[in-house]
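**Q** What follows are several structures.
Values in this text are rule-based calculations from the coordinates and carry no lab data. This structure is a prediction, so every number in the text was calculated from the model and none was measured. Cβ atoms are built from the backbone, for glycine too; each structure is taken alone.
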Structure P
Amino acid sequence: MKFVLNEEQSEFARTLDRMLASADTPAAVRAWSAGDPVPGRVLWARLAEAGVLAIAVPQEYEGLGPLPVETAAAFTELGRHAVPGPLAETVAAAALLDRLGDPPLAKRWLPGIASGECCLSLSLPASGPYAVDGDCAHAVLFTDGDRLLLAEGLGPVQPSFDPARRLARPLGGTLLATGPAVRHAAAHAGRWATLATAAQALGTGLALLERTVAYTKQRAQFGVPVGSFQAVKHRLADTLIALEFAGPLLYGAALTLSGPDIAAAKAACGEAAYAAARTALQLHGAIGYTAEYDLSLWILKARALRNAWGTPSECRAQVLEGRPVTPGSV
């Protein structure tokens, strides 16, 4: 079996790449980190128009999906361009509401997700105690055992490896649903969130590699580009191989939506992105971790996504032992 995109899926990804390349996402990321969501919401609306959110919503609720492979392709481009916001969490919330089997509740939220009018954050046991970007979302959902609740407020924003991932604990809660179906739907949503996060990590790693290759062609030492040095070539080749091996795992997991497959993809994509960040930092030198330099946005994101929705060790444990992913720090 070939875990590669078909022509239609590839064109969808290329279209997103072209759109985001002209959108000045670094400015939106910096504004989001500072608590100004307006540029990010403008970008969110453009993504919704392109169908990025609709592909995770069933057709009966004005969506186009659910289409996990297309979601993985789209989120790879979102990671490549460092798009801010609770995108993975919104997709996971759509999966939860769809799987829950509560038509009134689904109708309340899913059409808005598909159109981009509704931005949700979601906190589940697999994501730890915090909701990502809850202060910039229209609503925050979270589970407590067999109960699904709508947060009535949020605690103070906590620091994250990535300043554009604003973390806060949900407070209070209005009961939306209860029963065993909530637990099953939450597990399903967790798989979607992990898949989307793995795709974002892969895209982040690809962007870091692309920027680093370009930089090593420009930076010169001893009168020649540093990219011509054998040690540099080997480091870049190792980074490329890790990313190339992670890609098929991601799309294979999107085909099966199996927990162990998704965990394997998340571990591979997260580690490959983190390795790409280390390579980028080493080959750029001190400028690589200068906050004013755009590369730092991707470096910080790679570190955060590596642990979000399951650390590499937790994901490997799920693959080897078949046990659920436990919370990790983000």
Structure Q
Amino acid sequence: MSEAHAANSAPALATAAAQRQATAFSPASVGNVAVGFDILGHPLAGVGDTVTARRIPEPQVRIAAIRGAPFPLPLEAARNTAGAALLALREALALPYGFEIEIDKGIALGSGMGGSAASCVAALVAANALLDAPLPRQALYPFALSGEVVASGGRHGDNLGPMLLGGLVLATADRLVRIPVPEAWHSLLVHPEAVLETRRAREALAGGYELKDFVAQSANLALVLAGCHAGDAALVRAGLRDVLVEPRRAPLIAGFDAAKAAALDAGAMGASISGAGPSVFAWFESRERAQAAAPAVQAAFAEAGFESQAWVSPVDSPGAVLL
């Protein structure tokens, strides 16, 4: 966090603690970014989840309401990503008080846009503001991982990291590393009106892989990271290709091949599945190119029988914020 941002956040933290209530917004995200399965992601500006947290005297976590979901989500804290994260926070800090939260969903479920992670991160950021001594964002990561387990069964941070820190983030088991990205680079995400559950998408990855494919994927990840650090689009263009996960998940997404081809034909540095899918993302060297590509990608999904929504945002978009 920059010094200026920290200074701007200080009054908000003090006010939230005094009122015993805080509200936070977490953006959606692009997980995996093709070459970084479970470890690389960036935010998606323009859509996200909002959580209001209240500090309560009872040493427990309560979910008072969940709004905006197409079907009921678990209100039991241990079975909800946001609730599980706050339970982990309470236990680790041995807090004598608890939290009551309300969740407003703005991200479609099963969209590959990090909806479960967004609720989890927004809840942590809001609750953190109510602590007597709020923690740095990095320190919230382990608790967010505990929430992610509820949604996917695994402790992976490709969605959580960028939501917590903003920008392109490398999320390992125990640390978050921001990767510099040129300001001009933008991401296009197109979400077809279809649902692909994360657990089903992960089941498609069962079975063996060739060693040569691991080597190729490692090389591609290295090219993308090097290209981001150097601001070299040619390196990213050479590496932004998923040879491990995409071939197994693509058959689950109607219209994917045509949507990806449309993005590449429009000049994308690379395109692939966002998170577990069915959303598709593509990186471009400018906002104008990303915006110009959107109609063709949406037309590809329309041809497959799906309406869709499109968002264009900087790869280096901000993470979760207190409202």
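**Q** With relative contact order in percent (Cα under 8 Å, 6 or more apart) computed per structure, which member of P, Q shows the largest figure?
**A** Comparing P, Q by relative contact order in percent (Cα under 8 Å, 6 or more apart), the maximum is at Q.
**Q** Right, something else. Using distance in nm of label points 7 Å out along Cα→Cβ at positions 103 and 151 for the comparison, can you identify which of P, Q gives the largest number?
**A** Answer by largest value of distance in nm of label points 7 Å out along Cα→Cβ at positions 103 and 151: P.
**Q** Compute distance in nm of label points 7 Å out along Cα→Cβ at positions 279 and 295 for each of P, Q and report the one that scores greatest.
**A** Q
**Q** If helix-only ellipticity at 222 nm (-39500 (n - 2.57) for each DSSP H run of 4 or more, over all residues; to 500) is computed to be -19500, which of P, Q is the source?
**A** Numbers: P: -19500; Q: -12500.
Derived from the structure labelled P.
**Q** Out of P, Q, which structure matches 57, 41, 38 when Cα extents along the principal axes in Å is calculated? Please report the intermediate quantities before stating the final value.
**A** Numbers: P: 67, 44, 35; Q: 57, 41, 38.
Working through the options, I get structure Q.
**Q** Out of P, Q, which has the highest value for FRET efficiency 1/(1 + (r/R0)^6) of positions 31 and 55 (r between Cβ atoms, R0 = 35 Å, to 0.05)?
**A** Values: P: 0.85; Q: 0.65.
Checked P, Q; max of FRET efficiency 1/(1 + (r/R0)^6) of positions 31 and 55 (r between Cβ atoms, R0 = 35 Å, to 0.05) sits with P.
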